[in-house]
Structure I
Amino acid sequence: MNYVGDIIRPPSEASSIIIQVTVGCSHNKCTFCGAYKDKSKMFRIRSNEEITENLAFAAQYCTRQKRVFLADGDVLILSQKRLLTLFKQIKKSLPQVNRIALYGNAKAIRSKSVQDLKELKELGLHRIYMGLESGDNDVLAFVKKGETAESMIEAGQLVKEAGVFLSVTVLLGLGGRSGSIRHAQESARVLNRMQPKQIAALCLMPLTNTELGENYKKGTFQLPDTKEILIELRELIQHIDCDPVQFMANHASNYLPLSGRFGRDKPDMLESIKQALAGNKSLVQEQYRAL
């Protein structure tokens, strides 16, 4: 497969065929994200020839895989016409594929109508991964997300109305020490308005190639400590009112791996956090945490 740079994909897409349709991220201004800061990952849409070449490779060597993930950061930024052509091409080249997933930032999602998303769903679009990061407008402005809570709620509701599976990511610690609780509560409020099918809570790990990482190094951004992150996670879970929803805090960045469904497993998750805060449950050691 002909990829440009490293490929970023959700953990749940580990067994998918990954077709790189865009290089980088169309926004690429978030102060916490270092995934696309390298010049080789400056945003561009790959040519039809490049995409066709990779589909041909997949058709020859990935015949047992039934899912496709479209990389990089924002494939939905393509025009509807080009997306429809791409999805039809995937269907023709990879007839065994029954699910297509991709990242979609809120701006790109809002550029589509419900009917647009339904058309893509009919051609195999199953899941959109959207990074909420925070529901707190102050935090969103601070990290230069380019969105507000309301604009992301609008995007999330578009996906839900189209009947496409919506997976939303929240970044624990992004509110800093002083804004930790508000960050959790506001994120839960926004998630309750979106009603996604899946919520993933990751922990912020400041990167040296980011503006936020530099602020952390200088001491102008204070990251919550382990106990404070657990309290933030507890606050988030307590205020989420989505049922049913798959909740995951089992990414490699998390101190306390949790996974389950609300509302069936919510009490057990809260009990696990309680036990961890009391020192009765072991946490992932710092050297084993990763992005």
Structure II
Amino acid sequence: MTSGFPLLSGVSALICRYDVFVLDLWGVLHDGVTAYDGALDALTRLKAAGKRTVLLSNAPRRADALVAAMAEMGLPRDAYDAIHSSGEATRQRLERRSGPAFASLGQRLYFIGQDKDRDVFAGLPVTETADPAKADFVLVCGPRDFAHPLAAYEAEIARLAATRPPMICANPDRGVIRAGRNVVCAGNIADLYAARGGAVAFVGKPDAAVYDEALALLGNPEKSRVAGIGDGLATDIPGCRAAGIDAVLCTGGVNAAALATAHGEMPDPAAAHALAAAAGETPVAAIPAFVWG
């Protein structure tokens, strides 16, 4: 697959072609701690141009929690039209027990993640257990501390692998940039479990289902007029393709180091094309950051 997509200065070049934008959060709107310069301006200008935006994150938290977190970063709720997350999707599946991976789950849950991520199952008829041997299933939302290396979970995963309860991964990402540093994600921990023979069900991008759920929040717009913007060549870009919408690659975020650029700095076109081609992906365009341009 060859890549020859244009590198644009910002989203203003896209507004004639698209009416709806599906936007990633980490690596596009913020770095996990701080909103990127120009992100709020771009959201505001899109709204003023009559465009609609739905935020779609692989964050293993419920949508309302993300709304509050982004407001603290200076990205208020009225700047975008809707929001969906892998955490919200996981919650819905746990509540409805919908889909083959969820229908047969038991009630005793073993949790790996931060306290704030417990909103994914809070109030549901499940019982959390601290004993891996007693777990009916495992829910992994990410590391317990962003400072933890992946090796910190190897012994724990080995204990779980002794009985092999099914695992639900509420964040398929394998590393994100947080405050300029790459950190372990739930996807990395789930891969450890899968390598030991454990069964893992991933909820979130690149699964087309979460895109369809996000677009349903806007009344299911015509997909030919929808573009997704993300920095994940293993999540956002293939997720857009699976969902039948155009993908725009943000070369900042998780790709900045590989392209030897700072967030918002225009990369060498040949390097950006090679990076996408190595992933087997061809976005319709790339931008160095989510800015108006």
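Just so you know, all these numbers are worked out from the coordinates, no wet-lab data involved. Treat the numbers as computed from the prediction; the structure is a model and nothing was measured. Cβ atoms are built from the backbone, for glycine too; each structure is taken alone.
Couple of notes before you dig in:
- Structure from which 0.95 was derived, Rg/Rh (Cα atoms, Kirkwood Rh), for residues 6-85 alone, options I, II: II
- Between structures I, II, the calculation of relative contact order in percent (Cα under 8 Å, 6 or more apart) yields its largest number for II.
- When Cα extents along the principal axes in Å is computed for each of I, II, the one that comes out at 55, 37, 35 is II.
- Of the structures I, II, the one that 16.6 was derived from, the read-out being mean count of other Cβ atoms within 10 Å over residues 206-213: I
- Computed 2.3 for distance in nm of label points 7 Å out along Cα→Cβ at positions 78 and 166 - originating structure among I, II: I
- Answer label among I, II for the case where distance in nm of label points 7 Å out along Cα→Cβ at positions 110 and 278, calculated from the coordinates, equals 4.5: I
- Entry that produces -7500 once helix-only ellipticity at 222 nm (-39500 (n - 2.57) for each DSSP H run of 4 or more, over all residues; to 500) is calculated, selected from I, II: II
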